[in-house]
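Below are structures written as structure tokens.
Computed from the coordinates by the stated procedures, all read-outs in this text should not be read as laboratory data. This one's a predicted model, so the numbers in the text were calculated from it and none came from an experiment.
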Structure I
Amino acid sequence: MKARFLTCLAGAIAIATPMAVQAGSPDGKLQVKILATGVLPDGKIKSVENNALGANAATQTAASDNWVPTAALEYFISPNVSVETICCFTAHHVDGTAGSVAGRNNLIDNILILPATVTLKGHMTGIGPIKPYVGAGPSYFIILDSKVGAGGTALGATSANVKSKLGFALQTGVDIAVNDRGLGITFDAKRYFMKPLASFYVGNTEVLRTRHNLDPWVLSAGLAYRF
């Protein structure tokens with residue numbers, strides 16, 4: 001996991017390095033951001049779609065938080081409209097909080113997600129260098145890895161997985177220019193609406209399938225360079 005995070009961060013730096021030799025401008029067409037990001041999901045069960053395992057109605061779960069480096073690349077269609085995409089990876093696990101799984105940690109472990117997201121952003125007229133924005137767009141959570149954890153094994157499951165899922169995101173934030181050469185700081189908040197399926201198996205037989213309100217808040221802060 002650390003190797004993947006460092007690879008993503010190195011890629012962002014590789015993108016930013018040649019950009020930095022160009023003349024930056026607060027009115028440039030492109031902007032790159034290097035960010036520290038908190039990914040704060042919910043993870044509660046929304047519905048149970050297969051319950052051969054016999055989990056009771058009070059069964060409930062939660063997903064773990066994570067803090068990761070991220071990068072964003074933004075293209076300004078006009079001074080007030082831009083398109084932005086973000087990258088990197090985030091890893092989580094699912095714990096039991098109530099009912100049949102109460103106190104069982106790591107029901108599903110090492111859930112590695114690539115949150116492929118594109119947002120259309122509207123930038124408002126700011127006060128001096130402070131320029132707020134709002135945005136929205138589609139997101140596809142690509143699940144690159146997931147497996148049964150100790151808590152799932154204790155229930156008798158031999159494997160587990162989380163399915164990739166299409167959803168959407170709402171976004172708000174602010175860019176603050178710190179000089180007239182394109183350098184700035186940025187603060188960003190996204191709320192994703194994402195409801196993936198999780199399945200548990202005994203051998204090749206699915207014994208439990210649940211849909212979850214993953215719905216993470218993704219909070220970021222970092223440096224921006226526009227040119």
Structure II
Amino acid sequence: MKIIIIGCGRVGAGLAKLLSDQKHDVTIVDSDPASFERLGKAFKGRKVIGIGFDRQALIDAGIERADALAAVTASDEANAVAARMARNEFKVPKVAARIYDPRKAEIYRRLGLQTISPVALGITRMAELLSFSHLGVKEGIGTGEVNCVDVDIPELLDNHKVSDLTVPGEINVMAITRRGKTFLAQPQTLFEEGDVVHLAVLAQSQDRLRAMLGN
């Protein structure tokens with residue numbers, strides 16, 4: 001894939017190096033030439049000096065042929081403008097913007113822009129670690145409204161059906177790891193002692209899950 005990254009701060013540089021190591025064609029754009037030092041000598045992608053929402057800078061970066069663009073500068077507004085230009089004007093298939101302010105992130109999301117809000121994700125994850133660590137919360141999906149949760153099946157659910165641990169719209173069993181192998185769960189699948197169950201759970205329904213597990 002041809003990927004453009006706007007902003008060569010710590011996140012932008014780290015993302016650029018990771019994607020380049022994965023053999024993607026990466027171009028990174030930043031107005032400060034010194035920022036490219038974060039990439040190190042091993043970086044094989046292109047570097048373009050310019051403002052990320054400047055049309056000519058984007059063209060110089062090859063946006064007309066880009067498969068994806070990530071805007072990760074320190075400015076919410078600059079990220080939103082660059083991402084919307086990429087999506088609306090240049091029709092880049094995959095576009096994402098980092099937006100620090102959760103309220104702005106929600107507004108841009110309603111406008112159809114894919115956003116990542118580190119603040120919202122950090123708040124949600126910290127609350128999970130403090131309140132629900134025994135549930136084995138792995139990660140939040142989207143802005144944290146849904147969590148991926150791993151649980152060891154308690155004795156009271158041994159030989160019960162997957163459907164017994166399912167609440168439509170709130171708690172869904174996605175997969176089961178049994179004796180070192182993971183498989184997709186079906187409603188009639190029976191739990192066995194030693195199972196690790198992988199669930200998708202609404203953040204607001206984790207108390208309900210805890211009660212169903214007997215905790």
Structure III
Amino acid sequence: MRRSTKEGECGLEWEGEGKLADLDFADDIALLEESWEGMRKLTDSVEREAGLVGLRINTTKTKIMKVGKWTVTENIKVGEDVLEEVEHFCYLGSMISSNGSCDKEIGSRLGKANATFGRLNNIWKNKGLSLTTKTRLYRALVLTALLYGAETWSMTKVNMKKLEAAHHRWLRRLLKITWRDKVRNEEVRRRTSMEKLEDMQRGYVGWGTYIDRERRER
């Protein structure tokens with residue numbers, strides 16, 4: 001990648017000096033450029049350098065995402081294969097959108113957290129486990145799935161309402177109460193010693209920080 005990016009000749013302006021051209025994790029690479037021509041040259045450079053060591057870009061898994069307005073509408077190719085242009089893309093477990101919205105990501109997180117909660121249904125029903133144990137498992141397993149990467153979300157009121165609704169619905173299931181019992185959300189949080197998701201998302205740098213703080217307080 002150092003040879004491909006030519007030591008700062010391509011990429012986005014980064015921290016006032018230098019440029020950021022790629023984000024790498026194992027064999028997952030995200031190339032960054034501010035123009036179509038720059039992206040074409042950077043893609044060609046990566047393909048060429050990869051070929052020298054016996055590697056190649058998997059064109060079926062590689063996508064192009066435009067952020068903002070690009071005047072050029074030509075395709076970017078790897079060899080003879082045209083790279084697909086998308087509005088949304090899942091990178092390292094997070095859904096990224098070209099318009100900067102986190103709607104898709106929050107929807108994905110809600111689905112994953114709900115699936116995790118459902119797989120633990122036998123634990124929630126287990127009368128031999130205390131509520132304290134269940135809420136600790138809920139924090140460690142369900143909320144970590146829900147709030148993964150939450151510190152980067154550009155939150156809206158609508159999305160926060162969706163998150164809070166799911167959070168309180170799951171807590172009510174832990175307490176074995178329904179909306180018909182007419183128990184207010186404040187009381188649900190008091191019984192489970194839980195906070196609003198809004199406070200969790202805004203009050204801590206990341207969910208891992210929150211878990212660490214909870215352990216120290218215990």
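A value of 7, 26, 26, 18, 14, 8, 1 for P(r) over Cα pairs in 10 Å bins from 0, in percent, calculated from one of I, II, III, originates in structure III. Assign the value -7500, calculated as helix-only ellipticity at 222 nm (-39500 (n - 2.57) for each DSSP H run of 4 or more, over all residues; to 500), to the correct structure from I, II, III. Comparing all candidates, it corresponds to II.
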